[in-house]
Structure P
Amino acid sequence: MQWSYIEVPLRYGQGKDGVDQGPSKLRELGLEALLPEGTAKRTIRVLPESEIRENEEHLKRVDGVLYTVNELAEAVHEEVQANRFPLIVGGDHSMAIGTLAGLAKTGPYGVIWVDAHADLNTGETSPSGNIHGMPLAAAMGMGDVRLTEVGGRERKLLPEHLVYIGLRDIDEGEIREINRLGIKVITVEEVRTRGADVIMQEAIAYLRERVGRFYVSFDMDSFDASLVAGTGTPVDGGLTAAEGKAIVAEAMTADELIAIELVELNPSLDVEDKTAQLAFALCETIVKSKENLLLES
């Protein structure tokens, strides 16, 4: 299978400048040289800030988010249909509205969501109104119709096709929805005590049994706050660098993996590029894990 590399320099889903620079920072560190020969490369367009008109209290900068996620949905759909494996790099996590919608156009799939946050808010439940906390709610048909209908009116994801890893900063409304919907949650403590490889094997088996194909969305704030100054919402008690790399390495062993995305690297908040270097190491793990599997086969 050929690879695809999709950059999404989006920042309108949250309130801090700089997260749009994540893709360019990784290129500066040498990401393009890592990519396999023949990788198709795309950059998704972002609305200029001067054209942002809709800054609603409960859906901040919604037109800026919609402009980009609609284009991303089409790009992801096209790449998967062309039998290419997308590595998608952002940008804030609102971009996943587009990823989820694009994948849904190719058929049912599951999600492993590696994140400190559940991203299950709607405009009505979000304390901030920032759309990077809403992608999974939108994919499951909850919230504002402008978000839920990106890529079509149908639901993009079923709750039984979702696995969370690393949650530890969850809003009350999100807790209620996780419990109501029976979504599978794997805690950092489980990762630490049982091993990243073991919990990933279980997560993949869980999705394989229910839906088959899956993708991984990896938020840099899933790491412990001490490791990721360069992300917008760091949270204590997170993954170690070794655990994060083990999670993506294990995911890459699965034939059913159809895409992987990395979000919320904010170079403007970083200290001595430490977060950027960690994000680069994750990308290196992703690419090299697949290369090693091909050599072994």
Structure Q
Amino acid sequence: MGTLTRALQRLCISELSAAPKLIIPVRHRKYVEKPTPGLGISYRRIVHYPEEYTVKPLDVTNLGGRDPVSGRLVAKGIGGGIKHKFHWVQWKREGPKEGPPKVEKVVKIIVDGCRTSHIALIAHENELKYYLATENMKPGDLIRTSMHIPRIPVRAYEGDSYPLGALSIGTQINSVEKYPGLGGFLVHAAGAYATIVRKAPNNRVVIQLPSKREFALPEGCMCTVGKLSNAIHGSTPIGSAQRNRELGNRPRSGLWQRKSGKHGRKIRRLPPVKEITSGNNKKQEIIKLSLDGIHC
């Protein structure tokens, strides 16, 4: 019986060795480099902007912290969340350069889930647009926009838009342009405002940002008067872990460590005033002078 069993085993082994071998292909994926976060790129959502401005909510693709090209996870703290409608805010405030200012009417104030500050629907003739709402703005208010810089500072009200050179010292402003014609670039967060500190030479105005840093901007940069709305946003507690997930934030590690003395406050001197120049700066040509051909 044992001899028969060994013979059957040898027969099976010989048949298996004579059979063609099965080759399993190995999948080699192309390596895609992981991008570095913190370079001004948002990995939370992609907004699909149409060619023309519209007040209709725009289509949004939620990324969940992943790179849209490679699909690799870049920001680990982003994920999930309630889908919110994205409203296209008009950052450029344009008005007449001479004569009376353009008058617009506030239709309603909207809570935007994609921004910390509230937004206002503005109507002018047959045109509708969204602006960032100021602290005391309400439906029915009339706001003015002018690009004229008079000799005497204007008496501006909350929500009005004027150049920096047309406003008096100490005015609280938001949505400040970095260059004339760029659109509101600075001070967008809820409850934030900048302050006009002083007038500087070369037709420049020095403003102080919420970070206490000062910038010297051209006097033709447009800005909006007043403090932005929803000032309690930063001091409102989230309340629960479920609410934090609804906001689109993934759970953290949970490891709690007591802070030691090295986490104390560092008192540092503020940086000097940064003067903003036009963005199209060309490098000056360097001319070298030599006296090699002159013999005395």
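Laboratory data are not the source of any read-out in this text; all were calculated from the coordinates shown. This structure is a prediction, so every number in the text was calculated from the model and none was measured. Cβ atoms are built from the backbone, for glycine too; each structure is taken alone.
Summary table
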| item | result |
| --- | --- |
| Structure responsible for 30.9, 119, with Rg and Dmax of the Cα atoms in Å calculated and labels P, Q on offer | Q |
| Origin of the derived value 3.3 (mean projected area of the Cα convex hull in nm², for residues 218-265 alone; candidates P, Q) | P |
| Computed 14 for relative contact order in percent (Cα under 8 Å, 6 or more apart) - originating structure among P, Q | Q |
| Entry that produces -2500 once helix-only ellipticity at 222 nm (-39500 (n - 2.57) for each DSSP H run of 4 or more, over all residues; to 500) is calculated, selected from P, Q | Q |
| Value 0.30, calculated as FRET efficiency 1/(1 + (r/R0)^6) of positions 186 and 242 (r between Cβ atoms, R0 = 30 Å, to 0.05), assigned to which of P, Q | Q |
| Structure (P, Q) behind the derived value 15.7 of Kirkwood radius over Cα pairs in Å, for residues 50-129 alone | Q |
| Structure responsible for 3.3, with distance in nm of label points 7 Å out along Cα→Cβ at positions 82 and 194 calculated and labels P, Q on offer | Q |
